[in-house]
Structures are given as C-alpha cells and as structure tokens.
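The structures come next, written out as structure tokens.
FYI, it's all coordinate maths here, none of it is from the lab. Keep in mind that what you see is a predicted model, and the values were worked out from it rather than measured. Cβ atoms are built from the backbone, for glycine too; each structure is taken alone.
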Structure P
Amino acid sequence: MQLPPFKLERYFARYEFAVRHLLCSSDCESVTVQDLLSLEAGAGEALEHLWLGYTESQGAPALRQAIAGLYDTIGPDQVLVHSGAEEAIFLFMHAALSPGDHLIVHWPCYQSLHEVARSIGCEVTFWQASEDRDWALDLDDLAGHIRPSTRAVIVNTPHNPTGWLMPRDEFHRLNRMLDQRGIVLFSDEVYRESEYSVDDRLPAACDLSRRAVSLGVMSKTYGLPGLRIGWVATRHAAIAERMAALKDYTTICNSGPSEFLAEIALRHRDTLIRRNLDIMAGNLKRLDDFFQRHSSIFSWVRPKAGPIAFVRLTGSEVERFCHELVRKKGVLLLPGNLYGDKGNHFRIGFGRRGMPAAVAALEQFVGQGVLQA
C-alpha cells in the first residue's frame, strides 16, 4: 500500500499553530474540559475516578448508546467507535473494497475519501459537483458512472468544502438507486446537525438503507476535535464486523477519558449545537457584507449548512493570494488546489469566534491592492 502525502493535512501542519488568524478551519468553536464537565452535575468527580485501563474495542457501551440515540433504526451494537473520522474512513475502505473494485466519490472531497481506495488498487471515478448549480450533484451523472464493478459510492452532505446540502428527495432517491443495484453508500455525515434550518436536516443514510454506512464525529458540529472520537453506524453487519476486526491492527481501542467526555457532550449536544449555530449565523452575516463589498474580487455560493464555504477568487492566482495573505497579515485560507480543484477557489471557515478579526485583516490586505500588484 502506497499513500501519497495528504496535501491538506501537510498544509495545516505547516501553518495551523504558527499564524495569528485561522480563517479556514473546518470545525466549530471548541470548549475546555471544565466547560464540558460543567454541563452535568457530578461529571468532574466521575472523571477523577475514571479507570485508565484498556477500553472496549467497539467503544464504551454508554457512549455507543448515546451515539445510537442520534439515529432512528440503529442500536448500540450497530455503532463502532473510532479514533476520529479518519480511522473510520481508512477501515471502511479496507473492509468494503478489494483490488480492482470501482468506487465513485463525490468531488471535491477530503483526500482520504479517494486516496485510500486507490492505494488498495481500486479504480476511482469522481462524481463532480456543479458550481453553476450551487454545487449540486446530478443523480443522472451518477447513474452514468456506475459499472458492474462498482462496489461503493461516497457522498458527503453537508459538504466539505462547499457547505452544500443535498435536497431530501434526492437523498432518498440516491439511497433507493444504490439499494436496487446492491451498492454500498458510505455517507460522510460529519456536519449533520449543523444545518441552518432544522427543517433541512436529512435522515441518516443508515436509517434509510440496510446497506448504508453513516460516518459521524465529535469534531465538527460539536466543536470537539481534541477528543479524537468518531464512529460509523450501520446495519450492514458484514462490513461492521470486518471493520471491527481491522481495528485490531490500528488503534485497538479508544481513549477512555475521550469516550467519557464524548458521552457527556452527546447528552448535552443541543447546548453545543445551539452555541455553534449562533456563532455561524453571526459570522455568515459578516461574510455576506464582506463579499457584497468585494463582489468584483470574490464570488461564492452561500452554504446551507456547516462552518465552511468555497469561494472563487478573481484577479489573482489563488495560491499566490493565500501565500501573500498569510505572509503579510497572518491570515490562513485554504487554497482549493489542496482538494485538486482548478477553479481558483479557497476554503473559508466561519465556525469560530475569532473570525471577525481574521476578516478585518483580510479586508486590510484586499484594500492594499495586493491583487493588482
């Protein structure tokens, strides 16, 4: 197995903890351990008495029970907890795919959603979102990509990096289409519950189909990436069993304190969600004003969910723009080429309280006429 460098993660490794302003973060505002423990009486004392031995490989029963509560048809035994979403993606690919299999992937996308499959020896087809249609996917395009060797389709909604949210009727149609063909749907739902209107929230794919695998994580909507807790929920017993067996070769089991804190967070997730949605709403208004003032330079499709958007830059090459911005103002944006995008886009993140100061520095940079330099 040969994996190329993970461009986006290498970029963050270089800049994330060395700049003044992060304006491309994919997560929401986080909290301290004290903040989290304060949500529940007795939680602090319980943490102090937590046993630090090995944990259950599938995940703590109480945590799996809390995760199962996010779904309508899933029981605790149909949840497999991982060390973040990345481990879950890696193990799914190895559990569901074999050399020569064909995979269809929603694009643009997080690099591991296609590179891991390629490293196994799979053929990958990109199912390309259309910026002209507000980053929508075309299900007729998907049907045209399907081959006899197609084993799985990867979809990410709400979407990283565009903030697009698949319409409900199309999501149902997607699940029916793949069910009829015996194809597994891997549904990356890490931004679920971050919809700006709860009426837009999609059902989880694992609730619609016995073949579907839903991916979740504590990092994004809940703003708790430091816990390194992700999971898959599925009624596809064969894939779940293979993933559980493969986990013995990666992390074996998860961090006990992280599982304990994740369980508390999920019991109080409405509080975390409400706070982060309020932050996003205020920051979106600021971005609306900013992009209206600078419409000759930037264009964007306003997202439907989540704390990120994909913005098109005109008047300058995006890599140079991002490089000069971080060098002169200490503001980090994420150039779209790190996704393989050639449309001169960058990712902007607005789920954190520090965004207004970052946008103010970006505005100073734009006002200095660097684009015309």
Structure Q
Amino acid sequence: MSSGIRFDSVTVAYDGNVVLDALDLTVEPGEVMALLGPSGSGKTTALRAVAGFVRPASGRVYLGERDVTELPPHRRGIGMVVQQYALFPHMRVEDNVAFGLKARKVVAKSEIRGRVAEALEMTGMAAYSRRHPRELSGGQQQRVAIARALAIRPGVLLLDEPLSALDARLRSGMLAELARLHRELPEVSILYVTHDQVEALTLADRIAVMDRARLQDCGTPHQLYRAPRTEFTASFVGNANLLPVTVGEGGVSFGGREVEVGTEGIARGAQATLCVRPHLIGLGDGPNQLAGTVDEIQWRGATHRLYVDVDGHRLMADLRELKAPPAHGDAVTLHFAPEDATLLPAGVTPEAPHGSHP
C-alpha cells in the first residue's frame, strides 16, 4: 500500500461554512504526524478527508503518489482507529480483527488466520482471541481495534482521538504501546488526531497545530516547544507565560523593567510578546528579575507551581523540591535566563505554514 500523505490545498465546507481551509501538509513515509488543536479546529475533518468520509470542496488528497480524492474509503487501503473502538459486540476478538480482511477481500481466505494471529501478537492480544469485547477492558478493546487496522497491512494508519476514552494510567500505557508499534512498523505513516498536547509531544515526529480551520504551525515537538511561531502555538503546545513587551535596543521593556532577550527580526519600538515556559523560571536572584506577589501555590508532587502576580500579569513558575515554599501573599522574586525566552510578534498570525518538508 502507498505510504505518505499529502494535502494539496484541501478545503472542506458544510453548507457554505469552511471547516478546513486550504490545508497544505505532507506526512512523509514512515512519519508520525500529530494534528493538534482544540475542538472545531479542523483536525478531525482533515483526517476524514484522508479516509474518504468527507469530500473536499477543493484541493486534492494523495496517498504516496496516488490521487485518492475521488476514491471511496474501502479502496484507499487505509487502517483507521476511532475513539469508541467500533468493535462488533457479537463477534469474538479474532473475528473482529478478521473483519476488514474479509470485507476488503485483499487476501486469500487461507491467509486470513495468519494475518489475524500476526496482528494480535503485535498488539499483545494473542491470548484474548476467543473473547468477546464485553470481556475486555477499555485498553484491551483499543488494542483489538488497532490490531484490526494493522491486519490489512496499511501504508497509512489514521488514529482519531484513540486514547481519549481511557483513564490516565491506561493512556500512558497505550502511548508506550503505540510508540513500540511505530518502531516495529517503520514504513507505516501515521496521522494522529488529538487535543492532548502530552500525546502529541510523546508520540509524534512532527506536530501540525490547527486552529479555526487553518494550519497555524508545523514542526518537531522540540521546535514548537522551544521556538513557537505564534502565541497560539506557545499557549497550546505546553504551558507558557506570555507577557506584553516593547522592543528596545538589546532587549525589551516589560512594566517599566528592562529585560534582556534576543530581539532578532523584530523592529525597535515594536510591540511584542515574551514567551517563557514555567519550568524555566527560577525563584530568587538571577538574570531578568521580576518581583511580584504569590497569588496561588499548588503542590504537584515533584514540583510546586507558583502563580505570581507581577504588575497585574499572572505568571506561572514550576519549581522543584521547595522545602519551604512561599505562602499566599508573600513577596517573591522570579528570574529567567535570556536564552530561555522567545520573542513573538504581538497579535500577529502568520500565513499558515505549508509543512511540506520535515
């Protein structure tokens, strides 16, 4: 089956309402691409366009070199796993996994049993082949759904919020399983739709950030976390402190304070937004000091999260191993290193990146 996905200016509209706006994006062969964004951002619509469940108003969808825009879903050779598993309750596990093979008639009947056994072994469900879905946990049911998608040996695997129905412990375990599967199937391209940043950061080779039907940013998890292009990306991919500043010579001004940070590419005198991640903020003396008052403190096991009011702006600081944390109302000083901050153009949403190359 063809591997790799390419959206060529794909637009989808319902009753004149654009829900996916001119998406240009390429998922390379063997790559895991996460579509990350809030509800209504267009990410699931993009996945459904690849699956063939929605037809673009304009643009083309390619799998490998094949233009599949007009092909029905069953002729695209795609494996798909959805949020609610969609297992047949009256069928045993092995029959659920075999269903796609039988329906598509892609292999001889004599090969089906071997394909089913292979897929169940790969997902750790070989011992449960004779059970019905009702006899399985949620995580086990999801493994069966993945096994069914893998049994057809697809070049492309679509995952639509596959872990959202699981509790936190099961989600963590399934993320590890999906990462293992990807290592074992390096030729399969995976398009993974999620609103959970942890899932995207953990699993994806690259993340496409969606908002309001458009692609806002695209890059590796490290790129988007360390150097986001927009305020939306900064706030959606990880937590971020976003502070309004004015650009000066060799730094910026925040609330009358001079803050040292790189200003390359932003004109002197321009308004901008300073982005600093909470775990990069320290307590006490250091570079770029900001004095404020503790508004709230949360103990999170390995860290304390401080919310500090600095001139009317609520800053987050994640601090490890505070033996004597400050109390509500205490005056504190925060600091961060110049290289740990990113400067963004204020209120500017750049043209959506094409994301055509990793």
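Quick notes on this structure:
- Structure responsible for 18, with relative contact order in percent (Cα under 8 Å, 6 or more apart) calculated and labels P, Q on offer: Q
- Computed over structures P, Q, FRET efficiency 1/(1 + (r/R0)^6) of positions 112 and 248 (r between Cβ atoms, R0 = 35 Å, to 0.05) reaches its largest value in P.
- Each of structures P, Q was scored by Kirkwood radius over Cα pairs in Å; the highest score is held by Q.
- Test item: mean count of other Cβ atoms within 10 Å over residues 216-223 calculated as 26.4, pick one of P, Q: P
- Source structure (of P, Q) for helix-only ellipticity at 222 nm (-39500 (n - 2.57) for each DSSP H run of 4 or more, over all residues; to 500), computed value -12000: P
- Looking across P, Q, the calculation of semi-axes √(5λ) of the Cα gyration tensor in Å, for residues 88-127 alone that yields 15, 12, 7 traces back to P.
- FRET efficiency 1/(1 + (r/R0)^6) of positions 96 and 264 (r between Cβ atoms, R0 = 35 Å, to 0.05) - structure with the largest value, from P, Q: P
- Label whose coordinates, when mean count of other Cβ atoms within 10 Å over residues 272-279 is calculated, return 17.6 (choices P, Q): P
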